[in-house]
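Pasting the structures in now, so scroll down.
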Structure P
Amino acid sequence: MSSIRTEIDNYVALVTLDNAPVNAAALDMLQELTDVFDSFNDRDDVRVAVLTGAGKCFSAGADLKNRPDLSIPGKRWNRNRVVREVAYSIADCAKPVIAAVNGPALGAGFGLAASCDIIVASENAVFGLPEIDVGLMGGGKHTSRIVPHSLTRRMMLTGYRAPAAEMYRRGIIEACLPADELLPYCMDMAKVIASKSPLATRYAKDSMRTIENMTLRDGYIYEQGNTAKLSTSYDAQEAVAAFVEKRAPVFQGR
């Protein structure tokens with residue numbers, strides 16, 4: 001039975017984690033999620049995705065009740081690979097991804113949110129790495145990409161769960177909203193992104209993802225290369241023509 005729901009409308013894909021009761025990150029769910037985001041790279045009907053959770057939880061992290069038997073040769077390596085690659089399927093997805101964090105995002109669930117391009121949360125959401133309380137280790141590397149040094153360590157060493165309001169105050173997430181306003185806000189943002197040239201959006205995400213670990217000089221050179229590629233495209237010419245003619249552009253993604 002599928003634990004991922006995907007709805008596509010007007011170039012926006014709404015991806016919902018649906019593994020009741022807390023959307024625990026079971027291996028089959030993570031593999032399915034990887035497959036979904038990998039498919040977006042080849043779909044012209046998807047220009048942006050919104051990732052959220054069903055019910056009152058985004059994802060409470062690893063499924064501790066249904067862990068694989070790690071004594072089986074190769075099973076630990078397979079589990080680690082699945083857990084590792086799902087984050088990259090989101091981060092490396094050619095299409096932008098918005099996290100609509102509707103409730104607790106803990107452990108692996110926090111990792112999923114941290115891999116998205118934009119993070120928005122409801123007021124009842126919390127973020128944390130509780131693994132230290134269950135004999136495991138949290139995703140410090142993914143967390144430290146977006147969370148300051150001290151708070152990352154506080155989460156890992158104490159199991160502290162940061163409320164969405166604190167995450168917003170620290171500038172880690174884009175907005176902290178009442179629960180009923182979360183998804184409409186994220187879908188409106190997704191529609192704005194979907195209205196842009198899909199080619200420009202693809203180059204923009206590629207630039208942001210690639211330059212993250214580059215020096216200032218090398219990163220800017222890479223961006224300039226993408227700008228040069230984009231400038232010769234049909235969409236770039238259409239954008240200029242639409243601006244001059246004072247009309248809405250009609251992009252073709254080429």
Structure Q
Amino acid sequence: MAGRRVVVFPSSAELGSALAHLVTSRAERAINSRGRFTLGLSGGSLVTMLSKELLAVAGLDCSKWVVGFCDERVVPFDNPDSTYGLYKNLLFSKVNIPEDGILSIEASLPVDECAEDYARTLKKAFPECDVPVFDVLLLGMGPDGHTCSLFPNHPLLEESEKMVAPISDSPKPPPERVTMTFPVVNAARSAVFVSTGGSKAPVLKEVLEGGDGPAFPAARVSPTNGELLWLIDEPAAASLTMQVERLGSGAKL
């Protein structure tokens with residue numbers, strides 16, 4: 001796949017440090033070029049890793065950042081399942097991202113209306129684009145190969161019109177979510193997967209090395225005019241036979 005880099009780190013600690021540098025360097029580049037940095041966040045283990053590593057960056061200035069969510073659970077923000085709530089506690093409350101630079105869902109709305117409302121929020125934040133173009137989307141992948149809330153064999157995999165879609169039958173709880181669709185994901189300047197742990201090794205091999213790869217949602221991420229990065233640790237890479245880059249402590253992307 002053109003433009004894809006697969007980078008393996010000895011452990012998640014080295015990966016986390018490199019991820020923070022990638023985000024801040026892409027932020028500097030975007031701000032110098034376009035006056036702001038737009039970042040799409042995913043949940044799961046990424047929340048703790050990214051928050052910890054960004055807070056360790058000396059002199060971190062997020063005053064020109066605009067942050068959205070690749071997907072979100074439609075639950076109150078004080079619910080432990082709320083991705084926004086987790087980031088608020090671990091990161092947003094500790095950095096200077098402007099309040100109007102955090103694009104959160106309206107969790108009190110029914111799921112269909114919530115998706116439509118979030119699409120309007122994104123459109124307002126990206127008035128110059130038919131489809132929002134994020135500088136960086138940080139993506140995770142589940143053991144079933146899902147990314148965002150785009151699950152295997154789900155009709156949403158074929159959604160081509162909506163920027164944000166509702167899902168009320170998520171196979172992973174909670175069932176009601178809103179998610180970016182592939183037109184938005186694949187419009188990103190940088191799509192960055194972060195995948196750690198041995199439980200990811202079997203599906204990672206399928207996604208990256210073919211086989212039934214296209215059946216996995218994560219394998220459908222291929223930015224049209226951007227870069228695709230896979231940042232993985234050694235346990236997640238255990239089953240790979242392909243050529244990969246290996247980077248150690250202090251490495252920069």
Structure R
Amino acid sequence: MLAQYFNILKFIGIYLILIPTLLGGCLSLTSRRNKQLIVNLWGIKAQIFLGGLGIIIHELSHSLVALLFGHRITRVQLLHFPNPADPDDNSLGSVDHQWNNRSFYQRVGNVFIGIAPIIGNVAALIFLTNWLMPGLLSLFSSTAAPLNLTLGKSILWLFLVTNISIGGFDLSSADLKNSASGLLALFTAILAISLIIGLLAPTTFFTWLQPWLSQCYLALGISLVFALITLILLHLVSWHQ
């Protein structure tokens with residue numbers, strides 16, 4: 001029983017925390033650098049046009065997860081055009097929320113609210129890929145379906161994925177600070193949930209979760225590749241100016 005409990009903790013630690021954190025962290029840093037280069041090349045408003053869809057999903061994700069964990073939303077701005085004349089006006093969107101610090105559930109929620117853009121944009125990528133490029137996310141699985149591609153849908157998919165990769169994954173310092181405030185509560189919750197899973201249905205848990213994780217990893221990987229290609233192209237443009 002104890003060995004099974006530690007196996008579940010190891011699975012959660014590696015596959016639900018470590019791998020998504022590494023992929024999401026690389027994607028967030030690359031996205032931030034891309035936006036900096038875009039601003040340097042074409043001005044502060046250009047990042048809205050090149051990454052607006054990702055920014056909207058970013059702020060929506062904060063809002064939806066905050067509501068899910070019982071927080072009170074006080075202000076939402078899904079898209080904001082900064083004023084170039086004001087050096088302090090650099091926010092592309094924002095969500096303000098309040099919570100009860102004595103509530104364990106709401107404190108755990110802070111972790112997920114902070115990283116919600118990663119979750120929301122991955123979900124959007126999975127939906128768009130399964131809609132426009134059916135079969136792509138199952139390409140490396142045992143149940144791989146044949147790709148069913150059309151030129152129009154492929155171009156639309158390329159555009160939307162690039163837009164999301166540029167605008168959606170950049171976690172601000174406020175996002176990370178908000179997540180950090182609930183880490184202890186989350187760690188306690190993981191210990192309790194792992195025990196419940198170990199007592200009830202460990203095999204079902206692994207079997208149910210693995211197909212979802214493979215799609216999430218692929219979506220993150222695809223977005224990271226697009227973000228890196230964008231980074232290379234932006235650097236090339238910068239060097240030729």
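Which of P, Q, R yields 31, 23, 9 for semi-axes √(5λ) of the Cα gyration tensor in Å, for residues 46-149 alone, as computed?
Details: P: 23, 17, 13; Q: 22, 18, 15; R: 31, 23, 9.
It traces back to R.
For which of the structures P, Q, R does the calculation of relative contact order in percent (Cα under 8 Å, 6 or more apart) return 16? Show your work: numbers first, answer last.
On the way: P: 16; Q: 26; R: 30.
The read-out comes from structure P.
Suppose helix-only ellipticity at 222 nm (-39500 (n - 2.57) for each DSSP H run of 4 or more, over all residues; to 500) works out to -14500; of P, Q, R, which structure was it derived from?
Details: P: -14500; Q: -8500; R: -23500.
Structure P accounts for this read-out.
Each reported figure results from applying straightforward, stated rules to the coordinates on display, with no laboratory input. These figures come from a predicted structure and were not determined experimentally.
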